[in-house]
1. In terms of relative contact order in percent (Cα under 8 Å, 6 or more apart), which of structures P, Q is highest?
2. In terms of percent of Cα pairs over 10 Å apart, for residues 37-76 alone, which of structures P, Q is highest?
3. Using distance in nm of label points 7 Å out along Cα→Cβ at positions 29 and 53 as the calculated read-out, with 1.6 as its value, let me know the right label among P, Q.
4. semi-axes √(5λ) of the Cα gyration tensor in Å computed as 31, 17, 14: which structure among P, Q?
5. Using helix-only ellipticity at 222 nm (-39500 (n - 2.57) for each DSSP H run of 4 or more, over all residues; to 500) as the calculated read-out, with -19500 as its value, let me know the right label among P, Q.
Structure P
Amino acid sequence: MGVTKTEHYTDAQNETANLLKAIAHPARVAIIEFLIQTNSCICNDIVGHLPLSQATVSQHLRELKNAGIIQGTVEGKAINYCINKEAVQKLELYFSGIFRAAAKLENRCC
């Protein structure tokens, strides 16, 4: 497989791709949904909710945090995680633009 040449794409396209890549795993989708329901929590709360080990949940949290989808604040020995609303709003804008453009397409195939 070839190397992706990200310099050929806009900053917005690269940022959107990174966000989508980070959420493209069912465990990460479940973590995001759990964080939306609870507003914020620590890793062990997520471990108690999902059928995953603490190490696996930590890896998924790290990927989501690196992409900017979640944020974490240190509270004692634990990190309290929550959704980064700015990242979610970027995804919302991206998909709403796609849906608006698709709605304008004529119902025909190539």
Structure Q
Amino acid sequence: MRTTTLTPTQVQALRAAHPGLPEEYLAYLGDVGFGETASGCMIYSGPVSPEEVHGPAFDRAGIVLLGDDLAGYGFGYDVTSSCYGEVDPDGTWHAWPAGRGLQQYVAA
């Protein structure tokens, strides 16, 4: 596992720039960092718009990508519904059930 932690100032800047991001994610970036996780997936240093990956056809507002599994699935968060989920390679959002989130994604 190789990660780079964000400074408290960087975490605060993300919090200010992207209201609604889960505190769990922000704390992870400050405590553990971004990069490769124990599960082999990636956590990004900040949210990425799904449109950057899937193009303008992705039309679901409120979704940000927080990482990916290196196989075409994006780990994301819906700031509108406050839930984690994934975007499949076709660009379709799949919300996860309550209780499934960052810790399940990064665990080996």
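1. When relative contact order in percent (Cα under 8 Å, 6 or more apart) is calculated for P, Q, structure P comes out on top.
2. P
3. Working through the options, I get structure Q.
4. Of the structures listed, the value fits P.
5. P
Bear in mind that the values in this text are calculations on the coordinates, not laboratory data. Everything numeric in this text was worked out from a predicted model, so none of it was measured. Cβ atoms are built from the backbone, for glycine too; each structure is taken alone.
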